[in-house]
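These are the structures in question, set out in turn.
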Structure I
Amino acid sequence: MSPRSQSVNEELRRRSRERLLQATVDLVGERGYEATTLADIADRAGSARGLVSYYFPGKRYLLQSAVHRLMHRTLTAAMEREPRTDDGQELLARAIDAILGLAADHPVLMRTHMAGILQEQGFVQCPEQQQLARVLRSAVERYGSPDPDTDYPLLRAQLMGTVFAQLLPGAPMPHARLRAELFQRYGLDWSLGAPPADGTDKTEGTDRAGGTDPAATSPR
């Protein structure tokens, strides 16, 4: 039997890593961070325990990588869904709604992720985070930002703050209100992206005739 080629081995490693990341998302979402062990993750992924340590230097790093992968995949799917579009405002609206939607759909996971970022280890710039950054930055560029180097990290910070406010235990802010604040800041019409299913329009009373002037509202 001939040995596997390098490309086959790389694909097997990629799939193994992906299974571990998905298992982390599933288990932390079901049980919480403290109740999930690396052995649990390996078992759920159908992998040897040693592979977890081989691919990831620690549990916190693994969690951040897993959440960044989920965010990257969700954001990409939102921006590429049908009907396809090149409209910069629609793409930015989709990006915002994708991230806020994750906080609504995966509250335990996203709350744990945000808490981890605030700890000493801080923000992990793993390969998954870099993929996420490229997609989110592209939304800023296609929106028409004259200075993506400034506007991309600002949007990222605003999204993180909005997710935090949405998930704050005991005092969460309504999804629609937070969405309205971001949409108004970037001059996005409420109907863009994925508006709340109940049809609530939190932008009533603002100047929405043709949308707000992005130059007047976006942080540039």
Structure II
Amino acid sequence: MLTNHINPTACVCPFPREMWWVLWVLAVLLALFCCLDVWYFLRAAVVILRAWFQPPVWDITAEQILSGRVTSHDIDMCHMNNARYLRECDFARFSLYTRNGVFKALRALGASMVVGATTIRYRRALCIGEGYELRSRIVTWDDKAFFLEQRFVSTKDGLVCAVMYCKQSVIRSSPDKIMQHLCKRKVECPEFPEDLQHWVNFISASSQALRAESGLEEKNK
């Protein structure tokens, strides 16, 4: 009687080495998405690269427009989530500073910028699928910070749906030095609009109150 002897090792298919690399890549991507806001950094890179290849804007205070549309990632109750407005403003400032040369000036001067304060007013909701223009401009500056206005304007009816003011504080330099570097001359800062001046006064009063609360005012005397 003839019997077939089957080698058990012959049925074991070795796991392809290429598949291990695929699994490692997937594991790394999963770790990145778990630990970091990957989409934020990808979007920021795309915005900066796009602005880099666009024509430069020589007028530092000129308004620049970044177009957008409300997607399913932006909404909570069928309209744009309040926090998404601030996120989009980040990207618009990246584009603004790339095209008007502020980023280059910061690198040349060894300086950097951080957001010192923001305030936003919501006037009408941007609904899912609705297009908008995010219009950003440097309004004025003082000895420590630039002050920007950013408006969300609906492409449907032209209404300003939200308006935000941003205080962009300069570290290891000053707005005057940045403007002189870009314009090759001293530039007088524009006057503060009344509504912006009220907000700046509020920031100053809040800062003084917090310093007094922590006892810093007494220590500095």
Structure III
Amino acid sequence: MDASTEELRDAHDVLSEWYAENLVGVLEGMPVERAMLDLFAELTLAVGAEVADVGCGTGRLLPYLAGRGLSPCGVDLSPGMVEVARREHPGFGYEVADLRELPFGDASLAGVVCWFSLIFLAPEARVRAFAELARVVRPGGYLVAAFKHGDGSGHRNGPGSRVGSLGVDFDRYWLSAREMEDRFAAAGFAMVFQGSTPPEGAEPSYGYMLVCKIGSANA
């Protein structure tokens, strides 16, 4: 494990209880996010029910996905996050794993959710990560991603952030829609839908993409 990945893992171990306390019920007030997840669920169910939330954090999306008929599991780099997820949202399978080395067989999933998890990938890690996502999604399956819009530059999550008092430091990257489109296309995905929300104050706008793995679901 490289130093930046270790730093990210350790920071999210520290943040796990903060996430559990501060993200409860957030999805209820985010109609665009719910709409994206609903569309993902409806399309994916035509291919299969097995999906993974990659970068699942505290597991907050899994009950919602299950409520739409999917059979979700969660994967996160942080053992602390996975521990909280198992406590807060039992009844689902969770594993500790790097996004670049997912614990799934080739074409074994009908869909993948990447909900603000791709923003932690340094530029040099992205090719491998997108290829790994493509490896585990079967042809005709879907991937939905949420991210923060920007020019791809890094932003240090340090003392000035809203979690700065917890003493964590790690990098995040605001990603351009063009880069996301190009990386999905290079990995073998076709664009189904993309959209964004307006920026709020100093926060960047949120971007959303739904893509389909190229190939026949019956192949």
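What follows draws every value from the coordinates through simple rules; no lab data is involved. Since this is a predicted model, take the numbers as computed values, not measurements. Cβ atoms are built from the backbone, for glycine too; each structure is taken alone.
What the table below lists for this structure:
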| item | result |
| --- | --- |
| For -0.58, -0.82, -0.86 (log10 I(q)/I(0) by the Debye sum over Cα atoms at q = 0.14, 0.21, 0.23 Å⁻¹, for residues 94-133 alone, calculated) the corresponding structure among I, II, III | II |
| Among I, II, III, which structure scores highest (criterion: distance in nm of label points 7 Å out along Cα→Cβ at positions 30 and 198) | II |
| Source structure (of I, II, III) for mean projected area of the Cα convex hull in nm², computed value 15.1 | I |
| Structure (I, II, III) behind the derived value -10500 of helix-only ellipticity at 222 nm (-39500 (n - 2.57) for each DSSP H run of 4 or more, over all residues; to 500) | III |
| Distance in nm of label points 7 Å out along Cα→Cβ at positions 38 and 110 from the coordinates reads 2.9; which among I, II, III | I |
